[in-house]
1. Quick check on the output: 0.25 is FRET efficiency 1/(1 + (r/R0)^6) of positions 48 and 168 (r between Cβ atoms, R0 = 25 Å, to 0.05), derived from one of P, Q. Which one produced it?
2. P, Q: which one has Kirkwood radius over Cα pairs in Å, as calculated, at 23.7?
3. Given a value of 48 for percent of Cα pairs over 22 Å apart, for residues 184-311 alone, calculated from one of P, Q, which structure does it belong to?
Structure P
Amino acid sequence: MADRTSPLPPRPDSSPARSWWGWGALDQALSDAECASLAALVPGAAGTPLPVPSIASLDLPPVRVGAPAPLAHLLSSAPADRASHTYGKAFRDVVRALYGDMAAAPDLVGHPRDERDVVDLLDWAAGADVAVVPYGAGSSVVGGVEYRAGVHSGVLSLDLSGLDRVLETDRVSRAARIQAGALGPGLESQLRPHGLTLRHFPQSFAFSTLGGWLATRAGGHYATLHTHIDDLVESLRVVTPSGVSQSLRVPGSGAGPSPDRLFLGSEGTLGIITEAWMRLQDRPTHRASASVVFERFPDAVEAVRTIAQSGLHPANCRLLDPGEAALSGVAAGGGSVLVLGVESAHGPVESRLAELVALARDHGGSPAEEPPAAGGSAVGAWRSAFLRMPYLRDGLARMGVISETFETACTWDRFPELYEAVHRDVGAAVQ
């Protein structure tokens, strides 16, 4: 019989106040002086940062649909709610918000407290010809939370942040039933007392939700084994306009197509994920990391390929080319840098790290001398830059500088050609 626990007591809301127009926490955004200092490193940047408009100054479109009395306590048409739910966090979203372009603002923002509220709001929206846009924490960079012009009578942004609990844990099977609105840090804080972790850490971890990860088939920070959220799903519960879909909770099945695959990656177009049973892992207690410097980028690429195919399964295996390494403050002397990390909940990992470093040496890599303090190492510098990057992007946007990320995939044999083509074509486009 599985050893299951009752829900933890309600936790205080410790989430930081968030920016309505840009990334993350308000107290982490760059000041005007920091924006100007950053832009000084970029030729052609503006001399003065674009001011951030106040909510009161925004020209929001009129609300086209009113809240029905029975659901009024769940719905808001407040300017702050509408503005903060208009866009995601791509560069184009940040720029439009900075210029006060609120044409895509929803008419109403829904704040359901449980699945019953979600059902009631969807039922009303279907009858009132109101489009519904599911909203986790708004970190989408592909337009996933933005309503595109259509023929509906109104738009409802359905904010699931009120559904943020770990409802049930199964310690024996290492699994938990988790509501879709749980932010990364809140989810992990509820699992920690059980010695468990979901171990899914995308760059947006602090400002994205389980439901958002599932709806986008999010990839995490880890390099091997369970790299995508769908690797961790046992079952999904989804509210659709025609009813509730609940898949059977099993660790795996070969009985035909998986119903979960219908919703994973659907970007909220088929229904609203309200909860999921997720596979968990024991929390790691042993960790080790290293960085390796390469003079030639092609040698570094070959090292990464060898490591990926070695069966050693590093937790982190991230290659920074000379440009990214310099921008991250990782390689003061130039060159490419390979960041390696290993971890385990069961025993020391130093020998495995040594094997990984040896493979990198075989391809011309030189292990970097790491200072005693982890934060001062190349690994620490990369981690800090990785988490800080979206705030820097927003600061550059205020200075008129385009800064954005790309994401793609290819087979190893095609990588050299892809790498050269991206650099060539992007360079030509910005001339």
Structure Q
Amino acid sequence: MCDTVVALGSATKDGITLFGKNSDRDPDEVQNVKIYPQQKHKRGAKVKCTYLTIPQVTETARIMLCQPFWMFGAEMGANEHGVVIGNEALFTREKPDINGLTGMDLLRLALERSRTAKQALETIIELLEKYGQGGNCGYRQKFLYMNSFLIADAAEAYVLETVKSWWAWKQIKDFWSISNIISLEKDFDACSPGLIENAVKKGYCKSQADFNFRKCYSDKIITWGARGAPRQARSRELILQKNGALTTADFMAILRDHGGYADWTPDKSGGTICMHAADKLIRRSQSVCSMVANLGKKARFYYTTGAANPCVSPYYPVFFPDTVNPAGYLEGGANYDAKSFWWECERLHRQALWCFADALNAIQPQIIKYEKEMISSVENGRARLDQDTIDKYFTKAKTMIKSWGNKLDDLPVAKPKWLFRRYWQGYNKLNGL
């Protein structure tokens, strides 16, 4: 499960585009921040995606990805031209194919091959129609689905939603959000041949005039279980509260949201934008990485947690021109590794689960204070957009995280619900934590 939000200049304080996404996947599925350089490729070269090998293009752009450690593709990312994309699972009445390009493959390929949001939209459609979408996208369990994409640059944004090789898209006016539910109904700007005809043929609707993308194609049971509708409604509610004055900090706050309940804890209920896993049936997903982008015509700023659950994870800047990952950032893999940044943060997160309300009250004010100074320094020109600045704020974030361990030890254990405790104890044993 995931939540992705975008706001164009008409909805933001400084007339820029804001983009944000929480990537919700298996609780121990490490998501690394990866930067790939611009590359030129020989004529006839091939690129091996997660399941398919397809022809490579002659040149690929420099990209930054939030990438599950085991796959070719990514959950969200940006390229050197200021294009950002986030994808999400859609659950439809059509059976997913067992082979094809995954939604994450399509996202990465579009970032590598596009200079604008419109070109990225067209690239995904072209690849989708040629190779189809499919393949297992799950880590611990088999998980196949269709895909939705939110695509943006400094000038415009699009939502693209797909079923098999069919698609529909809409250019966004002010803001939009997607949350594992088909968001387009009758309001799309264009759709592929066959999308409506298939719906009429299979009895999803009576006629072309009767066609409604969401109503015709949604798998109502799985979509309901994913709690997509309340999450989408909540993200749009939060955007509307500051419509016309939205900032980077507001988008970070949206991705941290637990529904506005002061006494919320992760063992009580799901369906929140900052998602916390709690069981193996309907709450299997957790926000394992978060990203926010601020896209102006003159400057672009990117931030990521590089870690799970933004409610207890600080953002740091990434992907300035001619930079790499921060000094001291080490990737993670399948097994717990104390040197890995993702696993170091995850150890803290799991410690916080046993005293969540007190932990949040202790940790989050420090995060917000740090981020306020960071955003002001980076976006107002006081800090140079270079490797030293990236290293500086990553070091600050990492130091904060390390300092919280002893503080959490001193907090009283709240004793979450038994099933919740057992679920996380199982993961701790599995991961060696």
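1. Clearly, the read-out refers to Q.
2. Structure of origin is P.
3. P
We did not get these values from a lab; they are worked out from the coordinates using the rules stated. Everything numeric here is computed off the predicted structure, so don't read it as measured data. Cβ atoms are built from the backbone, for glycine too; each structure is taken alone.
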